[in-house]
Structure I
């Protein structure tokens, strides 16, 4: 299966130039069964990345451009009266797919944002008192503009916590920007091949979840998360959901490396991606000029890892 996963990364990297690390983390989150938040300025390829992943993994894909006038019914669906049958008929919303792209999620109203809370946690959508199961697998890739950009508002902690990882693509390097100019990204997307089927992804998720983990690794993960609640550079620590996300991402990284066991390095590689959006820097940390990445590095240095 590692060979197929490498092929998926190769297909995506054909379109998304110079972002191999981000591509690997997104793939890890997908096989770990989590949702992905992409926070970055417009125009760096977040939507292209999501579209390419959908094609390479044979996923049914839908996109909604979040604006202030988008309603929860656009996301979840609605009931409409049929005059011929004299009954109300349910019309499915955009979330009934395998991969749902919530584009610029922080530009819509809190009411519409909250429509995603149930679907991201339970993989169900409730409309008019009726709960419907979403397709399996179901993945949300949401993009957001940096807070402070025109027309944006902060996502609530309850929603941020439902994203397994928060990633940033950043500007391309000079050579990669030249490659982007030389190759038309839209044409490249059309050439992307489906490498993994939906059934194969389900089986891969099952195997990833069953991966062997030593007790020392479990203890290390829990200690890292607990430390975010104790260190004075954080005003808010990570939740128990963050502990689970860190474990699942570490397992996925091991699978991508072709291993059937988790190492300390697997955990350390994804700490910032899984916990960074779940914590808040304290006023003291901000006054000292400590960045989020700096705070996460301090966290790693404070917790002694178990021996490999």
Structure II
């Protein structure tokens, strides 16, 4: 066999719903342009009504498998279908509005030999808006850290577990699956569970793009659901770390997740009274009061970010 034929097969799956005229062509283009030679590409259409099948067919790429659900099965079930249909030894779940650099897969696979049993390979991530403009950048500076240090690095903002910048080993992912109570922290919860059980390979360079926009499917989720999933995530993490590290990680993690949920509360597309009520719900459930200066900073930061996103949408529409 040739060297390319000997390389592991990598499945990249794109679960999609009604994004044929928006982001799906960009996401699929970024996958088809990969320089890695041995790809299996799955597009799982969640009963779209916008010509998704024709868009996928227009790529005329024999590596692409297209599946259309007869009815909308919901986002989590579509994710699960993609995972179960993976043929490759390695697997990526790429949301239909995200992107990967042309060398994402080849960069990940170049590091496999360091730890062939690692459950996942992660790169850094950039955050972009609807028009592809850079909002933020998150390199992955956690190479060599043990699991507890990896968790603390996430809390401190030195790494960010995004699906678009993660390549899973398929078997552990199929065994563990993607899950959380309200499907809000399923990706992060799964990454931590796999990293703790199987180890990970970390690449500092940014090789993927997470798209943030005001049509994000999770943006309208109730703040109570976010808080419940945050507590479930923290409980999962603390069950995975050594006993002597549980309490400090719980305390630091709770403070971090409380601020995360306060940010969601102030980002809600609602009146200030409703946002204040959402903040009170975060306090009631997580028991952490944010420092006033920090919260005001986060309000200003979130407003600037959302204004950039909205200005692109309305400017583009005009």
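Readers should treat all values here as calculations from the given coordinates under stated rules, not as data from a laboratory. Every value quoted in this text rests on a predicted model; they were computed, and no experiment measured them. Cβ atoms are built from the backbone, for glycine too; each structure is taken alone.
Values as computed for the structure displayed
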quantity: Structure responsible for 19, 16, 10, with semi-axes √(5λ) of the Cα gyration tensor in Å, for residues 15-94 alone calculated and labels I, II on offer; calculated: II
quantity: Which of I, II yields 22 [relative contact order in percent (Cα under 8 Å, 6 or more apart), calculated]; calculated: I
quantity: Parent structure of the calculated result 0.45, given that FRET efficiency 1/(1 + (r/R0)^6) of positions 191 and 287 (r between Cβ atoms, R0 = 25 Å, to 0.05) is the read-out and I, II the choices; calculated: II
quantity: Which of I, II yields 3.5 [distance in nm of label points 7 Å out along Cα→Cβ at positions 119 and 231, calculated]; calculated: I
